[in-house]
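Coordinate-derived values only; no laboratory data. Just so it is clear, the structure is predicted and the values come from calculations on it, not from any experiment. Cβ atoms are built from the backbone, for glycine too; each structure is taken alone.
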Structure P
Amino acid sequence: MPQFDATIKHIKEGVKSFSIAAATKNIEGWEETLGKLDTPGVKTIIRDLESLKKHLHADPIDGAAVHKLIAKLGHETVTFAGKAEGKNAEKAKHLGEALQAAAEQSGSAKA
């Protein structure tokens, strides 16, 4: 699987620490990995990752749409982790929680 720790680190540093190219490469790595799984909810996550990628390449970037997708992906990832099995389930849960926290922080920064 793509590096959980590296993805979580970038998320915790703030999405602005991720260049568009780095974020796209990371998203594509997750899409490829998730595409090999047959766990409930994975197809929805892949669709939302594709949508996030499109939003990141828009000019101008719709920050509200990106924020909404990050929050949704966080929730979906935590739910997915609860259904997954194996050593990566806990890491997936931490990734989902990091996405949710990032969405909450950016949401409170806008308020």
Structure Q
Amino acid sequence: MPTYILHFSYTSEAWQKLARNPEDRSVPIKALLEKVGGKLISMYYMAGEYDGFIIFEAPDAKVAAAVSVGASLPGHVRANKTGQLYTVAEAMEVMGAAGKLSFQPPKG
């Protein structure tokens, strides 16, 4: 199953609620992913442009996108960004395939 990363940022209202009542947000994320045939691998919080990220498996990119949108629907997420992850072996396959391609640059 493909692996994805979803970066997220909470609204200030969400942070206020979490500060008053800390909770493990990986529990509802895990349940959401299981509903669509996916699997939560890990969830981390971080400092920086985003507040945290989850790494998860999903059957395909459409399901991963639905998870990204669905998790934001309640309004507690102000930003998110989802992308597919590749193992080193998968990336090497991509590199090898790219090395066999030729592409004409712009003329000028």
Origin of the value -12000, where helix-only ellipticity at 222 nm (-39500 (n - 2.57) for each DSSP H run of 4 or more, over all residues; to 500) was derived from one of P, Q: Q
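For structures P, Q, which has the highest computed value of distance in nm of label points 7 Å out along Cα→Cβ at positions 11 and 27? Intermediate results must be reported in sequence, preceding the final value.
Working: P: 1.5; Q: 2.3.
Largest calculated value belongs to Q.
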With relative contact order in percent (Cα under 8 Å, 6 or more apart) derived as 39, matching label from P, Q: Q
Which of P, Q yields 2.7 [distance in nm of label points 7 Å out along Cα→Cβ at positions 59 and 83, calculated]: Q
Computed 58, 36, 22 for Cα extents along the principal axes in Å - originating structure among P, Q: Q
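Comparing mean projected area of the Cα convex hull in nm², for residues 19-66 alone across P, Q, which is largest?
Values: P: 3.3; Q: 4.0.
Going through P, Q one by one, mean projected area of the Cα convex hull in nm², for residues 19-66 alone peaks for structure Q.
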